[in-house]
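J.: So, here come the structures, one by one.
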Structure 1
Amino acid sequence: METQKRPRGRPKSLFKESSAGTMQSLDRALGVLTSVARLERAALSDLAREIDVPTATTHRILVTLQKHGFVAFDDERQEWMIGIEAYRTGATFLRRSSVLEIGRPILRRLMQDSGETANLAVPDGAEVVFVGQVETPNPIRAFFPPGARTPMYASGTGKAILAAMTDVALAKVLAKTDPVAFTTHTRLPESGLAEDLSTTRARGWSFDSEERYEGMSCIGAAIFNSRGEPCAGISVSGPTVRFDEDRAPELASLVVQAAWDITHLSGGQAPE
């Protein structure tokens with residue numbers, strides 16, 4: 001009698017997967033979601049163009065995301081925007097990160113002591129993402145909405161993190177960078193950035209002097225994890241007229257102390 005062979009391995013997936021091992025439909029849906037988040041509000045045609053997906057397909061994705069609360073539709077303006085479930089998902093990330101949780105009261109203290117807007121950012125590829133901020137009551141001030149991104153080389157927190165990286169890690173980040181001169185003061189990877197990072201590494205704090213926005217400056221310092229690796233950055237930012245050579249060291253000492261407090265309280269350690 002012929003013995004029936006037992007099936008081996010995993011059963012075939014019900015979902016079609018791409019050659020890269022990812023689900024194309026999920027890739028597209030996440031692309032739509034991140035585009036809505038980046039644009040804040042967008043018409044259907046703009047989103048379809050942004051992710052290079054047919055309008056009809058983009059609309060089906062949006063309707064599905066809307067059903068689960070990840071996007072919402074403004075009937076009056078005919079625009080799509082982020083929904084409450086996307087906020088809840090992001091809030092879960094904020095709650096689980098001890099750096100962010102510990103950083104909140106320290107950000108407030110830094111703002112009060114410096115009189116400038118205090119920011120907390122985490123690295124994501126070649127960019128930093130602003131995840132926490134306490135604004136100064138000063139009428140002329142800096143503001144970065146939660147989730148705002150900027151290239152690491154053109155950011156006070158970003159440059160502080162870059163300067164604290166190993167040579168290997170730094171090379172990997174810069175390889176992913178598409179340099180853009182945002183102002184005439186921007187230090188690009190091939191022009192001035194290496195020297196600036198060397199100075200930052202030696203003194204322990206970074207100085208962004210109108211390198212991302214004209215008229216605005218920023219002083220940052222790196223926060224370290226338990227392995228002595230930079231995992232976040234903290235900074236103060238404001239009008240350049242309040243960040244002159246006389247005041248910069250005073251602001252820097254406050255930022256460096258705040259970075260050290262968060263590192264210590266979250267179980268991190270600065271490299272020797």
Structure 2
Amino acid sequence: MTYATVMVSLALNQPNNARLQVAGELAERYEAALVGVAAAKFAPPIYFTDGAAAQRLINQEEVSVKRCLADLEAEFHAATRTRAGRAEWRSSADFPARFVLAQARCADIVVSGGQSPAFSDAFSLVSPKDLVMQAGRPLLAVPDRITWLDLRNVLVAWKDTPEARRAVADALPMLRKARDVTIVEIPEDDDDRSAVVGRVSDVAAWLARHGVTATARVSRAGGAETAAQRLEKVADDIAAGLIVAGAYGHSRFRELILGGVTQYLVTQTARCVLLSH
């Protein structure tokens with residue numbers, strides 16, 4: 001398995017340097033095509049007007065949206081000019097989430113920013129929370145302070161669920177490039193520790209059969225810390241540059257209400273995170 005097409009989602013009025021750098025690295029490492037995507041839509045004002053004034057306002061805003069998308073296209077091509085392989089740009093005057101999610105069909109992995117505002121503007125920004133739960137592709141969330149994709153130490157946050165199994169499989173190309181891989185499960189208070197050890201050992205053995213040497217580890221249970229805090233401590237301990245995890249939602253109707261660890265990883269961690277749902 002490899003990544004043949006890497007898609008990077010750019011955002012208006014947000015820093016894009018980190019995600020462009022990491023997406024370009026991925027494309028070079030795997031000799032993949034690189035697709036840049038962005039969308040924005042005119043946001044109707046909260047006040048009302050009519051006639052010629054209204055049409056003039058609409059025209060001005062539509063021109064502004066087109067100009068912003070053109071600027072993002074120029075930024076994408078400037079960042080990919082020295083990268084090997086093929087680079088393609090796609091944009092639209094559309095709701096960003098709707099457009100980017102549709103374009104994800106062409107990609108093996110989607111690269112996005114790692115933080116999102118508490119209240120996202122649906123007219124100009126697609127939240128990584130939308131992408132991870134709805135794209136049907138692994139999401140690599142890249143915080144703005146990241147300058148390169150550090151695969152020296154990779155942490156696999158294991159939970160015996162379909163999402164975690166999918167995440168490890170989706171991450172195989174990166175895990176094969178990693179120097180050290182650690183699999184950790186953070187048990188619940190009532191978990192049988194021997195059963196937990198058996199689970200992470202099974203994952204380590206599965207990875208070994210795919211050419212990845214991994215260390216199995218079980219975190220301590222209990223205490224006042226949340227699972228996200230304990231996971232972050234393990235990541236600090238091994239100096240992880242990437243965390244691989246399954247993404248979990250609590251709402252069947254709209255799977256955008258994320259679990260505590262997923263919410264933390266996609267919005268607050270300072271590391272790159274590969275998430276699959």
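J.: To which of 1, 2 does the computed value 2.4 (distance in nm of label points 7 Å out along Cα→Cβ at positions 143 and 175) belong?
T.: 2
J.: Continuing with the same structure: If relative contact order in percent (Cα under 8 Å, 6 or more apart) is computed to be 21, which of 1, 2 is the source?
T.: The read-out comes from structure 2.
J.: When you work out FRET efficiency 1/(1 + (r/R0)^6) of positions 71 and 111 (r between Cβ atoms, R0 = 30 Å, to 0.05) for each of the structures 1, 2, which one comes out largest?
T.: Going through 1, 2 one by one, FRET efficiency 1/(1 + (r/R0)^6) of positions 71 and 111 (r between Cβ atoms, R0 = 30 Å, to 0.05) peaks for structure 2.
J.: Also, quick follow-up: One of 1, 2 was used to compute Rg/Rh (Cα atoms, Kirkwood Rh), for residues 79-214 alone, and the answer was 0.98. Which one was it?
T.: Computed on structure 1.
J.: Here FRET efficiency 1/(1 + (r/R0)^6) of positions 127 and 199 (r between Cβ atoms, R0 = 30 Å, to 0.05) was calculated and came to 0.85; which of the structures 1, 2 was it taken from?
T.: 1
J.: Of the structures labelled 1, 2, which one yields 34 when percent of Cα pairs over 33 Å apart is computed from its coordinates?
T.: Derived from the structure labelled 1.
J.: From which structure (1, 2) was distance in nm of label points 7 Å out along Cα→Cβ at positions 87 and 103 calculated, if the value obtained is 1.4?
T.: 2
Values quoted throughout were computed directly from the atomic coordinates according to the rules given, and no laboratory measurement underlies them. Note that the structure is predicted; figures quoted are calculated from it, not measured. Cβ atoms are built from the backbone, for glycine too; each structure is taken alone.
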